Structure I
Amino acid sequence: MTNCTNKKEKCFIDDNQILNIIEESQIDKTKNEVIDTILKKAEAMKGLSAKEALTLLLCDDKEYEKKIFDLAKKIKLEIYGKRIVLFAPLYLSNYCINGCIYCPYHAKNENIARKKLTQEEIIKEVISLQDMGHKRLALETGEDEKMSDINYVIESIKTIYSIKHKNGAIRRVNVNIAATTIENYKKLNDAGIGTYILFQETYHETTYKKMHPTGPKSNYNYHTTAMDRAMEAGIDDVGIGVLFGLYDYKYDFASLLMHAEHLEEKFGCGPHTISVPRIRPADDVDLNEFHSKITDEIFKKIIAILRIAVPYTGIIVSTRESIQSREDVLDIGVSQISGASRTSVGGYAEEETENSKQFEVNDTRTLDDIVAWLCSIGYMPSFCTACYHEGRTGDVFMGFAKEGHIKDFCQVNSLITLKEYINDYASESSKAQAEETFASELDKVPNDKMKEQLIKILNKVDKGERDFRF
């Protein structure tokens with residue numbers, strides 16, 4: 001096992017086991033009968049072990065690669081259909097006492113413009129996001145007890161939920177803050193958060209300590225076991241991820257799946273989402289410090305095999321990725337994307353300055369452009385938060401997802417929120433494209449009773465009523 005720095009909590013990442021998995025997968029990747037057996041198992045949509053998934057990832061036979069991508073696409077369609085959920089990050093504060101060398105928020109960076117939003121400034125940010133059409137946010141903040149403690153985060157969540165501008169409302173606030181205590185996770189749960197998100201960055205302990213030389217985040221074990229504390233506190237939707245490029249992608253890929261297996265075994269519910277960011281240029285960050293570049297080809301395979309290995313989970317790709325890269329991975333796994341993101345504090349209500357961003361954004365399009373783009377390539381943009389409000393979270397959501405029924409809810413609820421977007425926010429250039437997608441998807445609703453009820457709701461939406469859900 002890895003060396004635990006906090007003896008009260010048991011490590012679940014086994015370094016020797018991961019190294020063995022990598023070694024064995026390097027051998028098995030060339031054995032056709034092994035690959036065939038894994039793919040046959042994957043067709044049942046019950047998931048794969050870390051070793052099985054890594055064996056597929058390392059297989060470089062082009063014929064098998066095509067089978068992998070075809071299967072990932074089939075599983076994605078079977079579980080989530082054609083809907084793509086949209087969200088935006090909201091940065092509250094970039095004050096931070098950690099020393100993370102891949103992040104410009106690190107404590108020693110004297111160049112970055114430090115800022116913490118007041119509640120009045122949060123209101124302006126939220127109104128700007130609502131006026132785009134966003135319904136769900138991911139809160140982000142640096143780790144600094146003096147500047148952004150748990151009480152500030154809770155107050156900010158309450159402020160966000162309270163803002164109703166025109167027909168706008170934020171209906172789900174996901175939270176990405178530093179690893180904390182069970183007591184603080186209970187406070188977040190009581191505040192009505194959606195998903196608690198925390199990236200491990202890298203599961204390789206030696207590299208992790210190199211990446212986090214100072215500050216509370218340097219405690220590897222406390223950070224790795226954060227999701228255990230969150231779920232023990234009652235938060236049933238958690239989101240995990242790594243920052244690909246900090247260490248060997250094979251190691252972090254296998255570890256990510258071991259983390260998912262651990263949560264499934266311990267709590268009966270794996271991660272609600274998995275994020276797959278790649279390291280990006282940022283102020284006072286030297287990209288030469290890191291392990292390796294993750295090519296687009298490897299990135300695409302990682303996402304496809306995550307979809308096969310953990311078919312029930314949502315897979316998130318942010319605006320770190322280029323337009324082409326995001327389009328390439330929609331078919332084979334991704335179910336959520338960010339849109340019109342700003343990675344600086346106060347970046348929606350005011351123009352971002354060069355030394356204020358957490359990282360450079362690759363996809364800089366407006367939300368309206370992204371909605372039109374998704375419709376034009378055969379997807380249905382979704383601002384749905386229905387499952388969160390209807391109690392379909394945690395193992396309840398997973399139960400529907402694992403049985404392939406969650407897409408039935410996704411389809412009708414996505415149609416409702418797309419109709420809201422068309423009526424309230426769509427530009428003339430995007431409206432025609434969105435209406436074409438809307439009509440096509442409405443015609444595909446298979447349940448006559450559900451369709452009849454849906455049409456009644458859509459008529460109410462046309463009359464100005466909002467926030468319906470199945």
Structure II
Amino acid sequence: MKVWNMAEFEFFGYSTGNPFTDYKIYGEFTGRNETKTVLGFYDGDGVYRIRFMPSFEGEYTYRVWGSFSDKEYTGSFFVDKAESHGMVRTDGRHFTYDDGTPYYSIGTTCYVWANQNEETQAQTIETLKNSSFNKIRFCIFPKHYDYNYRDPICFPYKGTPIDNSDINKYNFYEYNENSSGNSWDFSMFNTEYFKLLDRGIESLMNLGIEADIILFHPYDRWGFSKMPAWANELYLEYVTARFGAYRNVWWSLANEYDLCRHKTIEDWEYYAKIVTKNDPYHHLISIHNCVKLYDFSKPWITHCSIQRQIGENELDNIGNWLDKYNKPVVIDEMCYEGNIEQYWGNISGEEMTRRMWKTVILGAYPGHSECYLNDDIWWSHGGKLCGESHKRVDFLHKIMTECGRLHPKEYTIAENDDGSVKLQYFGEHRPCYKIFNFENEKYRIEIIDTWNMTVEDIGVHSGTVTITLPSCEYVAIRWKKICD
């Protein structure tokens with residue numbers, strides 16, 4: 001057992017009636033530096049589970065009790081030194097792991113990869129393994145939307161889904177309001193469905209990828225977006241108990257919360273309280289918009305998860321959001337590379353890459369996805385990536401890591417914490433030279449071709465110097481202070 005790994009304990013208990021609602025299981029874990037009480041969950045076949053993530057080395061004792069059994073269980077275990085960086089936390093306007101290592105987020109969106117067939121799931125993990133994405137957004141509930149009309153391989157509740165014979169007849173709003181035929185028992189979870197998500201989260205964790213889990217969304221023909229309040233509460237308790245001990249989990253309360261017609265701001269605030277109350281590890285949590293931003297100043301929100309896709313200048317607001325909220329800004333959706341009909345899913349790889357670089361220069365963190373018309377579209381199903389921008393992610397992440405945490409200085413220039421490194425990105429502009437006045441300081445200058453992924457070192461300079469540039473798009477220039 002290692003620090004920040006999950007310890008899981010299995011107990012047998014009552015299985016009569018409805019174990020999901022009739023019985024509770026709790027665990028208290030005590031080490032030298034912490035005591036945490038966690039809620040467990042029922043996993044079918046009379047099995048109850050308690051999951052715990054220790055934050056420190058040393059011996060822990062535990063006590064497990066609840067109405068699930070007439071017995072109380074105790075024990076102990078030893079936690080060795082960590083082999084991971086731990087959970088991601090916020091650090092002002094940036095992110096850092098528990099062990100102090102900076103985290104530079106470059107995420108992708110792949111909404112329902114975890115409830116596709118095993119072949120597609122495996123291909124998604126293999127694709128991520130060979131990429132440099134370190135965060136992925138995906139849903140717990142299945143999704144009904146264009147290019148994604150297929151049913152999941154199983155459903156989150158016991159019951160019967162709607163007849164799909166008229167699947168193309170309605171848009172998602174009409175399905176949500178008018179469709180009938182679903183027969184779910186919202187008090188009876190299908191544990192096989194949640195085991196698929198367990199497997200997916202663990203696979204991502206093993207790759208060092210953060211799982212940005214979307215708890216609610218509006219794209220629905222099965223009734224999961226308009227469950228009664230009691231069912232939403234039960235669901236949130238279940239998923240936080242089940243997934244909370246994975247160190248790589250982030251909570252996204254909603255994807256496009258402002259399109260969820262059956263929930264009010266008061267509902268979102270209440271559901272946020274349920275999640276944070278039942279999460280003793282204090283995972284990162286946010287809420288994502290379609291048009292209207294949520295009030296990210298709310299104390300429960302750790303970072304801003306933002307969609308902005310109407311015009312390239314929308315990204316210029318990043319500085320205002322950083323100043324207003326003083327929290328990390330993640331542009332999880334800024335249009336996607338692809339060729340589908342919808343405008344938000346058909347920008348070029350060059351434009352996707354340009355927006356990602358611009359986001360970084362403005363002091364925020366970029367999100368990616370891909371919408372090329374195939375049997376499996378990455379943005380929805382996962383599988384394979386076939387575009388061009390994803391090939392540039394490793395290079396961008398390398399530059400971010402080398403520069404350190406960047407803060408916007410001017411419109412096209414960012415600098416690191418102590419100002420010793422500056423990075424300017426020209427994007428679609430194509431200057432043939434740039435003049436520097438370094439006075440008596442010495443700087444090493446590098447010309448970066450962000451599309452062809454090259455770095456040209458043009459030496460150390462001081463005083464006033466004119467640097468020749470290649471007069472092409474997507475060029476950056478980096479200068480590093482030389483200390484004698």
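A short reminder: the numbers here are calculations on the coordinates, not readings from a lab. Worth saying up front: this structure is predicted, and the values here are computed from it rather than measured. Cβ atoms are built from the backbone, for glycine too; each structure is taken alone.
Overview of results
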item: Which of I, II yields 81, 60, 40 [Cα extents along the principal axes in Å, calculated]; result: II
item: Comparison of I, II by distance in nm of label points 7 Å out along Cα→Cβ at positions 435 and 451 - largest value held by; result: II
item: Given 17.6 for mean count of other Cβ atoms within 10 Å over residues 83-90, calculated: source structure among I, II; result: II
item: Structure with the greatest value (metric relative contact order in percent (Cα under 8 Å, 6 or more apart), set I, II); result: I
item: At a computed -14500 (helix-only ellipticity at 222 nm (-39500 (n - 2.57) for each DSSP H run of 4 or more, over all residues; to 500)), which of I, II; result: I
item: Entry that produces 4.3 once distance in nm of label points 7 Å out along Cα→Cβ at positions 35 and 371 is calculated, selected from I, II; result: I
item: Origin of the derived value 2.8 (distance in nm of label points 7 Å out along Cα→Cβ at positions 155 and 267; candidates I, II); result: I
